[in-house]
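In the part that follows, the structures are each spelled out as C-alpha cells.
None of the figures in this text is laboratory data; all of them are computed from the coordinates on show. Worth saying up front: this structure is predicted, and the values here are computed from it rather than measured. Cβ atoms are built from the backbone, for glycine too; each structure is taken alone.
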Structure I
Amino acid sequence: MLDAYRDLIDELVSTPSEVQVLVRTASGDPDGVAAIRALQAREVALHDRMLLMLKRQGALLPPLAAVGDDAAEDAATALTGFETARGEVVSLLMNLTLKDWERSAIQDEGHEVTIADEVETHIEFQEEQIARLRGSAGGSR
C-alpha cells in the first residue's frame, strides 16, 4: 500500500516540469492558459479538502468550484501559482501516515471518499488538463 501512495506522490512531483515545457510551447494560447488556471485552482481546492479531511473525519467537503475567468492572469502567473500550490500538496502528502491516507469525508454528491481517492481523482483531472495543454501546444512535445 505504501508503494501505491509513493506512486501517487511521484506522479504529482513529475508534472510541473512537463507543464513548464508545454507552457513554453503553447506560448500564451488562451486554452492553454485556461488549462493551467484550472490546474492551479484544482490544486488549491485539493489542498483545502485534504486539510479538512485531516481535521475532521467524515466532514462534508465543499464542491470543487469552477475556475473563474480572470483574463488578466497570464500563463506565467498561473504557472507560478500552480507550482506553489503543487508544492504545498506534495508536502502535505509526504507527511501523511498510512492511516491518514484513509481518512474519509463526504463529497457534495453524498459519496464517501478517502484522501487516496481524492488524490487519484486529482491525477485524472491533471491528465485531462495536460492533454488540453498539449493540444494548445500543437501536439508537440
Structure II
Amino acid sequence: MKRKKKGWRIALGLVAGFLLLNLVWYGMTTVQYQPFLAAVPEHVTGVHAMTKDGLSYNVKTPDYLSYVGNLAVSDDKAGIWLIIWPTLFGDDEYGVRIQDKQTGYELMVNDQLKLLEPDAELQAILDRNKPEITRLVEQAKTVFPLD
C-alpha cells in the first residue's frame, strides 16, 4: 500500500513540476514580448509583421518552452536584415544578414555594430554596409522598446 501512495506522490510531483515550468515559461515570455507585440500589429495570417517607410518589421515569439525569439527589421531592396534577440535582463544580441549579389553573409555584432569575431573580409563587408545597417538599428529603436 505504501508503494502505491509513493507512486502517486511522484506522479503528482512530476505533473505539478511540469505545470509550474509551463506557467513560468508563459509568464516570462508574455511579459518580455508584450511590448514588442504591441508595437507591431498582428497580420491577418497571425504573424506580427508590418511594413513602414519601405522597411519590414516582424516579431517572432519564442517557441513552446523556449525563451529565444527575435525581432527583425529588413530592407529587402538593399538586401540587408537586422535581427535582434532580446534577452530578459538586457544585453540584447544582434545579427546582420547581408545579401551581396549571389552571396549571403551572416554576421554577429554587438550593439555598436562591431563584429563579435574579428574577420578582415567580414569587417570590409560590414563597413561597406554600415550606413544602411545603422539606419535599420535606428528604425528598430523607434518601433521596438529596446534599451
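If we compute FRET efficiency 1/(1 + (r/R0)^6) of positions 29 and 77 (r between Cβ atoms, R0 = 25 Å, to 0.05) for structures I, II, which one ends up with the highest value? Intermediate results must be reported in sequence, preceding the final value.
Numbers: I: 0.95; II: 0.15.
Largest value of FRET efficiency 1/(1 + (r/R0)^6) of positions 29 and 77 (r between Cβ atoms, R0 = 25 Å, to 0.05): I.
Computing relative contact order in percent (Cα under 8 Å, 6 or more apart) gives 41 for which of I, II?
Matching structure: I.
Match the computed value -23500 of helix-only ellipticity at 222 nm (-39500 (n - 2.57) for each DSSP H run of 4 or more, over all residues; to 500) to one of the structures I, II, and report its label.
Label of the source structure: I.
One of I, II was used to compute mean count of other Cβ atoms within 10 Å over residues 5-12, and the result was 9.9. Which label is that?
On the way: I: 15.1; II: 9.9.
Structure of origin is II.
For the read-out Cα Rg over 2.2 N^0.38 Å, a value of 1.07 was computed from one structure; give its label from I, II.
Numbers: I: 1.07; II: 1.40.
Value 1.07 for Cα Rg over 2.2 N^0.38 Å corresponds to I out of I, II.
Of the structures I, II, report the one carrying the highest value of distance in nm of label points 7 Å out along Cα→Cβ at positions 37 and 101.
With respect to distance in nm of label points 7 Å out along Cα→Cβ at positions 37 and 101, the highest-scoring structure among I, II is II.
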